[in-house]
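So, here come the structures, one by one.
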Structure I
Amino acid sequence: MNLFETYSARVADALARMARDGAIPAGLDLGRVVVEPTRDPAHGDLACNAAMVLAKPAGLPPRALAEALCAALAADADIVKAEIAGPGFINLTLEPAVFTAILKAAVEAGPDYGRGASRPAPKVNVEYVSANPTGPMHVGHGRGAVFGDALANILAFAGHDVTREYYVNDAGAQVDVLARSAFLRYREALGETIGAIPEGLYPGDYLVSVGEALAVSHGETLRAMPEADWLPLVRAAAIAGMMAMIRQDLAALGVVHEVFFSERSLQSVDGGRDAVRATIDDLRARGLVHEGRLPPPKGQKDEDWEDREQTLFRATLFGDDVDRPLLKSDGGYTYFANDIAYHRSKFVRGFARMIDVWGADHGGYVKRMQAAVTAVTGGEGALDVKLCQLVRLLRDGEPVKMSKRSGDFVTLREVIDEVGRDAVRFMMIFRKNDATLDFDLAKVVEQSKENPVFYVQYAHARCASIFRQAREAFPDLDLSPQSLARADLALLTDEAETGVVKMIAAWPRMIEAAASAHEPHRVAFFVHELASAFHSLWNKGKDSPQLRFVNQTDRQSTMARLAFVHAVRSVLASGLAVVGVAAPEEMR
């Protein structure tokens, strides 16, 4: 039950009646009409901008239209009053019974309250992490992993058909560097002294196990081969080893992808179809590829810029600043050409909606990639790119930089092992993705209200403890959701209680908004705010016995408040599940 959808429909019905009566023109576009919570609860329950956005097309002053709409809404039995605010906004105050009915629906639905109806189309592809398979994941990768996974969860909860995908960058020069680094470790495993790792190779000890595995499976044979022969063998083994390590790190974070898509599969290097060439040929056939020269970059030096005739994608036709190269001077494909083919494959696989989660250093790549998706899908596909800013890792306010495992950065797994999955996941989205995140290893394990993840989990645990108290006080009470939904919820009249009920009423709208905007931080913020309101109500009950959740002298009020607690608990559990965090029954 989405309160805001319900009253958006009622506003639309009132406008339709006004059009039939000739008060406003028929056929007005209601696309920009919004019903949302009022900023100040003293001004009512709902705010509507209809008069502001429809005044001009209706040919009426905003306040005049607002007055007419208020009169039309006054006929609604669930609306106590409709008032005009400012130049023409409308504030609606609803009957308390409206929120009682919503609370009852939330009690009956439990953790499914707020879940959207199934939307089989369009399918949504969320690609996230996609770290190069050249070493362990660092904390920055972890932020993208949590963001992408939480976003996929939200979309699924809102009813969308979602696929979680990881793009394995296994075709670039960096994997040859990985192979040469692993070959050194292979020689080391055979007893050779390799000394310091040469500049330009990967020095971390995470490749030791790959070298040892190569020694076991190949013995001395690789060492006798020329590089051209051993390189593909070692490269495949090193990539497999790195991806196994990455999957283990992701599993420790509770992240599981349904699809791991290989970049090499787009090319003919392993005997497959050259999808990159096919993509370029398709664009060329539609007049979207040409031969030309690019001007030098403005205001910055670009080491890759070459003053030569190049094969270019006409990105400027789709909103980009310049056309973009598809082939390098040696005839090989640019990274951009590979990426166009990859996103074309997503569309061919049935994904008209694509969401990519990238690191902040890829911001300059967004516009060209969106242009490419528009081109290769004939305008039927859409790409949204979410950039995750850096994570500053701290301990009691001091920077943490070094890692025993990688040699030069702290790995994601080290952080998970130290503070736990829940702290990592919640804190990674308890800040908007485009803002730098300070992650303090000491603060996120504190058991205090200053630690957001503890504060929210503690609220859920408190809800569970209330039900344990109720079972002790009233062993004969039926505390099933069906029984709780029959309680007299009209007994919940305290301002703090009704404030929480109104927050519960806003949960379905919040899920829809977070899914639509691709902003999972909204869920973390919401459950934290709900937890804060619940803790405040708990504390209020210490001073006002009539507000205590379990009252041994009043079974009726106890049942009503247990229904209330059940609804709070369900929303907290749903929100934590979407974030990927446990909802504990008790805190130790």
Structure II
Amino acid sequence: MLQDKLKTIPHLPGSYQMRNENNVIIYVGKAKDLYKRVNSYFKGNVYGKTEKLVSEIVDFTYITTQTEQEAFILEINLIKQYNPKYNILLKDDKSYPYIEYIKKPYPKVKVSRYLNIKKKDGKTIFGPYPNAYAARKIVNLINRLYPLKKCDHMPNKVCLYYHIGECLGYCEKRVDSEKLEAMENDILAFLKGNDKILKDKILEKINFFSEQLNFEAALELKKELNYISVILDKQKVELHDYINRDAIGFYYNEGLVSVQILFIRNGKIVGGNNDKFYLISDVYDEVNTYLLNFYSRHEVPKELIVPEGLNCPILKNILNTLVYTPLKGKKKKLVEMANTNARISLEQEITIIKKDEKRSVYANEELKNILKMPILDRIDAFDNSNLFGSYAVSGMVVFKNGVPMKKEYRKYKVSVDKNDDYNTMKEVIYRRYYRALMEKTEMPDLIIVDGGENQIRATLEILASLNLNIRVCGLKKDDRHRTNQLIDENLNLIDIPKSSDVFHYLTRIQDEVHRFTITYHKTLRDKGSIASILDNIDGIGKVRKRELIKKFGSIKKMQEAPLEELTEIIPDAIAKNLKEYLTSRENTLKSKGESYD
């Protein structure tokens, strides 16, 4: 059937979608010539990940477009819509920290993270800073050197920061407009690349503290100056136009591609991003698609300099920025540097990547064969916890193709009796999959419960009531609480050799769901403990209690916090009562030799 269908594909640009026996899209690609590209999977020699893909293809569909650029856009949109199994290069959504300058209503600098940055948003941002510590360090230093607004809320009166000269008194509107303008010009000039401004400001402060014989403060600022000098001086490149640009490089070997992006801001390399993925299609198409996806989630600089072979016109039109391949000079050397970094990164990690694939993807495949399942792409694993007889909870973790998908983890507060494991499992399974049915979200191929026959029966009962046909297994533990057998839905025991990759894979799943659930349980218990202590303070009700817990997270941090921070949430008198109570409580616990928090 496929052979006949292959002959009918037109010689046109477009996107193609590979489907498995469940009619699920497992790969989305694009082609300048659909006929040649799709036929190449079935008529040429394929290896590695592509061979694995082809072995699962039962059917394919395609959508033609008028231009190759439209095919690129369609491919990206379909990948975002279907999240196919083999398009793993597009699943990374990590964000980088930026330093953001906020002008109104009051000047402020902070570290911000954005997955999508658009010019129309009008944000004044500088970065990205792959080193988050460096970004926070710079923000803290700017706050120390300049009288910016420091607090998150608006106090009723000026606080300590105003009296020590680190705030202009925004809450009482005592702001000197000339000082404000000069401060803003300094900060923006520094963030745009003028390092001398900040260094001179630090030296001025050092001299001031030295004259006041405050040598401790002067020494602290001297350390800050040394740190700033190191992180800024080592980033310089020989480009003096101060245009924000990225240099792109890539390298491929043994079916793996490494893409390196160097972020160049204001004449400095502020860091970079490296990603690696398996090669399924043409390497240039894969890198083009990767870049389009990357810049759909991150800041697009004014200029991209790329190696030969990439489609500069399409990248330029879709990203709406200047994209070209430099032929000589310093910019060509930057691209070569990016290529070299891509190669070194891949060569250093290729053994680790292959080993990790054996532990995850191949182990997942072996588990599929043990259970005689036609497809095993997604596993949902559950665990229940009611430690210390309180706060009964459950947790669910998700593994897709052997890899944990942390964004799909779920937590559940359980309403049934804390010692009723059977009905706890029924409640959680019902809530999870009834909602999945209503919202039409992805269902698992296998459910793993961290328990024996009771949990399996409870799970099967609920699945049957929802008319769902999903395989269920349980993990049986030995006397040392270690997994040694798998129990299938017919309550048959399956021995798993402890030296096998499957055993380590199942142990990894079990450890992950247990860690996730126990962490949630501990968080609830800690919040319950904090709430019960705050109940002893008059004037702290439900709303204030929630805000205090949200900001500080623990009684210890509340006790250590300056009074000014507490008064941002609660009135002065109540804040003083809280501090006195917590101090008294700490002293009492210490006298008994008990832990404070």
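A few notes on this one:
- Relative contact order in percent (Cα under 8 Å, 6 or more apart) derived as 8 - corresponding label from I, II: II
- Answer label among I, II for the case where distance in nm of label points 7 Å out along Cα→Cβ at positions 83 and 571, calculated from the coordinates, equals 2.4: I
- Test item: distance in nm of label points 7 Å out along Cα→Cβ at positions 339 and 411 calculated as 4.9, pick one of I, II: II
- Each of I, II could give mean count of other Cβ atoms within 10 Å over residues 43-50, but the derived value 21.0 comes from I.
Coordinate-derived values only; no laboratory data. The structure presented is a predicted model; accordingly, all values stated were derived computationally and were not measured. Cβ atoms are built from the backbone, for glycine too; each structure is taken alone.
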